[in-house]
Structure 1
Amino acid sequence: MDKERKLFNIARRYLVGGVDSPVRSFNYVGIRPLMIESGKGARVYDYDNRKYIDYVLSWGAAILGHANPQVIKSIRQKLFSGLGFGTTNATEIELAKEIAQAISFIKKIRFVSSGTEAVMGAVRLARAYTGRNTIIKFSNSYHGHADYLLAQAGSGLATLQIPSSAGVPKDFIKYTIVVPYGDIRALEEIFKQNRGKIAAILVEPVGGNYGVLPPDIAFLKKIRVLTREYNSLIIFDEVITGFRFRYGAVFQNFGITPDLICLGKIIGGGLPIGAYGGGERIMSNLAPMGNVYQASTFSGNPIVMQAGLSTLETLKKQENNYQGITDLNNYLCVNLRKIAQEYAVFLDIKHYGGMFSFKLKTKVQFAEFYRLMLESGIFFAPSEFESNFLSFAHTKTDIENTLNAARKAFKRMGK
């Protein structure tokens, strides 16, 4: 029995399903979960020392690749000062300043420890600021696992084919309205029917939790018009997209400014983080300045702040290279599609910037393709409903190796 199998058998004794997050179970593709021991650059290594080109990248957090030398060095130096004190620290201030300079509409920011917490805080703040209860979200969008946001969510719920989660009382989602993304008429009708009730619209400007959903800029602009007309707020969920496509937020490419923004993943440099921010008029409603309460033992943790700050400093030096990631991703996706067509295999691939996702004709076909690619050392997200990512560490050689593996897989599938 190999080391991976032994470890997973032990994991199942102590962890629910042997995992700490449902999609990590690999149930969708019907195989034992991959367990990663280490990573370097664009590669990860399992406990049997098999190596993989990694397109999961810690679910998008590792934009510089794994174990970036500058980030690791700065964390190591910081560790000797202690792990955390539950007080404000200088690195926390520096990271807040760096984010605010990159995303200029942010005048104040609040750090938390996860994307879920960031969205929860932003929604609570929006409700308090407007004096309204109702939130609009879009179908197949995932904004963390807060009870009231699990209605028709994407990501893990879609992977497990669960429309909502057990344990969420209907009363908890009575102030959550779900609208099909891109349906302007439905959105207009909802605003008319709920005049004076809608606190905010919560939206991912680029979808990443039902596969990749490229931005509908016209629709996003219509949201901005409607929210201003009805005195509601826009909350952009950029937990996935913040600092992914440019040095800053993706909305800056679209000419649309939200009222609040949620960030996570990249700004923590691979360690647990979340943040939400906006203008001073809204953010000043947070305690201790206002009466909107939110607190966290580990928010602003100095080690996490150092990882985030080092990551952003490194990204800033490479900000002209974001286009290189986009070009590599375009090359990968275009050629994956061509190779699939060559072997008469249906492949629906969506991509934007450095993100991509793909679906095959059936779930069974997806699982077959996934297993063949994994056997060839290519680590994709184990679900059609999750996004894959490229990092600054990926090279043209990595892409060519991925395409070669795909050719072998599609050749087997096409016969």
Structure 2
Amino acid sequence: MKNYVENPRSLCALNGALGVFSALGKTIPILHAGPGCGLQASIGVKSGYVGGGTGCPSSNMFEKEVVFGGINRLRETIEGTLEVMEGDLYAVLTGCTSGIIGDDVENLVEEFKRKDIPIVYVETSGFKGDSYFGYEVSLTELVKQFVEEGHEKEDKTVNIFGIVPTQDITWKGNIEEITRILKKLGLKVNTFFTKNQGIENIKKSSKASLNIVFSPWLLKELSQIYKDKFDINTFRYSGLPIGPTATSDFIRKLAKHISIDEELVESVIKEEEDYVYSYYEYINAMIKTYRFVIVGDVNTVLGLNRFLVNDYSQIPLISIITDDVPKEDRAEIENELNSLEYARKPEIIFENDKWKISEIIRDVQDEATLILGSSFEKEIGIELDIVTITVSNPSTESLILNKGYAGYRGCLTFLEDLYDNN
């Protein structure tokens, strides 16, 4: 084996898909995978409807199924699930074992569809890709199979995508804060993953006038499907808007893509900025200058860089992006990071390996005074005696319910975390 990654930040496609269907209201994932895959995936997601925090239906494939095929075992699992678990949608997700032996899962799921069972099949063998692939393929299949045509457009309705459940450790809080802001602008928001939204919102998402994607690279196929099939354009914002400068920029750019009264836009911006700045007064005497290294997914790295530099006058040293971003999309991300109001431009590195990232940080230990990363960076932070704050996946030392860093109010939560850990 030539290449390997120590402690990757994202998991396999099955994990990404399970995150989607566990977050989608009243949806029951059904795994066609070995018991190890099922247990590890469900523990990693830590959520689910009916199945509980660490359990969901699984065919639990063993040697017998590998040799003779697992379709009959899967049929029994689906039938048992339908008998004892009530849901609005059932999602059959496959692991590596099923993908390797070639079980015809799609044909079996079609049998249940013909009985008017609301069920979807998604090929999520782990070797297909990582958590982001699982997120993309799950949403794409849902849109292809369930979104209804012929709905009259609602000019104030938007669909939100790009904030990945469980992969973004503060995903619920981020979506809730962005929803709060959009509602103040008079918009109706389909989040799909919060406030008990689910498959019905997916079905009727063709009513929307605009898709908002918070990512410079995710969901390009999905965006094209919405455009070609439902005539819905996509407004793509690179990274999370965090803090007053970025969030106000996001709102003004959004207003160019959907009809929002200009006076309302400026009124909301002024009200929200005044709210944030009023809290800045409390910490003026506490403000320190940090030379920081940040490690995380694109949304987190872009969002926190914008906030710390543009709103808080901090000094970036290195920005380490852990997503497996396609090479053709990296130039845009680098341009975003290099076009902010920096006293110095950060070194931009795409890397996912824990050991390599630790060595990169070690090289700047004489300059760095703050590390923003995952629980993996705690180790090198303790060794080098550098303040380390967990802002990206994985986070193993804290319970996160609806905490978020996005938007106007999210930046205040981030500042609390920053100073509480000093």
Structure 3
Amino acid sequence: MKQAFDVVHAMRPGLLQLQSLPPLSLYVHLPWCIQKCPYCDFNSHEWRDNSQAMPEQRYIDALLADLETSLPLVWGRPVHSVFIGGGTPSLFTPSSIDQLISGIRARLPLEAEAEITLEANPGTFEKDRFKAFRAAGVTRLSIGVQSFNDGHLKALGRVHNRDQAMAAVEEAQSAFETFNLDLMYALPGQTLSDLTQDVQTALSFKPPHISIYHLTIEPNTLFAKHPPVLPEDDDAYAMMDLITEMTGAEGLQRYEVSAYAKPGHKCWHNLNYWQFGDYLGIGAGAHSKLSFAHRITRQVRFREPQLYMTQALKGEPATQHEEVSREELPFEYMLNALRLKEGFSLSDYMARTGLAMTSIQKGLAQAEAKGLLVRDLAKVRPTEKGFDFLSDLQELFLAER
């Protein structure tokens, strides 16, 4: 249900005491794709209407109107990163992306070296398209390859094949200094040998960053209704070990549960999420997390693209505003920070949540006793066991009912 929310409301006295505000990122959601993948639970919508073009211009106008409406909530705060996700953002023309980035720059104080990432899929590009995105201001490309195996790509419902994936990565390699390859493992019918070939192919392009995700069956997806047969848990753990070994040998260090990077190429935008930084989300279904002196709030945009455009152009893009309760904050923080291999500092926890150390003392003690994390007076880090059983570790910080 929609609730009134403005900067005066946000700045009123409250129970939290945040000494300073965390870094701020911007997330932009472009919701359309060619075909909905059976494993996907993101807010993505197939563009099925062949009689007319996708409403690029109206959507860009809506995004910038959304941003205008939101400016008072982030006024004067520098933006360190922009992530344009989807859907399939590379369906939008480079000129539309240029207009979007120019519009963002005109409205927000972007840092001089701000990271601007665009998600792209191999089935949606022609030669020189990625170079045009680079010219539009995108500094980092994230390519949804998922696999270089045609059989697995078909099982995942992807619209591209191995050759298109190879061509897309070569194009990205020539246009961007920093790019990411998205892969998936524990796929239907996948063997260790199959995975080895996938990772070897990916590494042959010398990517500075790879994200490798375990295929999970999410509710409300086609795979949830018709579950495929996936590798056993022991096989999936062996695949994870193999990935870490192969990427490490190429100088890519695992810095987060699913992320591997060469020095200087960590994804700053995602790091900000995991370090419980702030993010303003614009676009259909986008989520925001924004901090103020005495409270931390969340917003959700209207999910359906046509409704979102109508509402955003009226200056009412958000359908939901809520304040994160003191009781929920420890779990919210741990859900993100414990994904990082280096963990978090206790001073950061207090600064980002406005809570005292006593709020997590019980959970830390339990996790340490179970061998899921290690800590000293300044830092908390998940152990290898904690990384392998991350959900169990995070659950120790759930608010008691």
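Computing relative contact order in percent (Cα under 8 Å, 6 or more apart) gives 20 for which of 1, 2, 3? The value was obtained from structure 3. Here distance in nm of label points 7 Å out along Cα→Cβ at positions 15 and 383 was derived from just one of the structures 1, 2, 3, and that gives 2.2; the source is 2. Quick check: 25.4 is what I get for mean count of other Cβ atoms within 10 Å over residues 231-238, calculated from one of 1, 2, 3. Which structure matches? Answer by label: 1.
Readers should treat all values here as calculations from the given coordinates under stated rules, not as data from a laboratory. Note that the structure is a prediction, hence the values are computed from the model and not measured. Cβ atoms are built from the backbone, for glycine too; each structure is taken alone.
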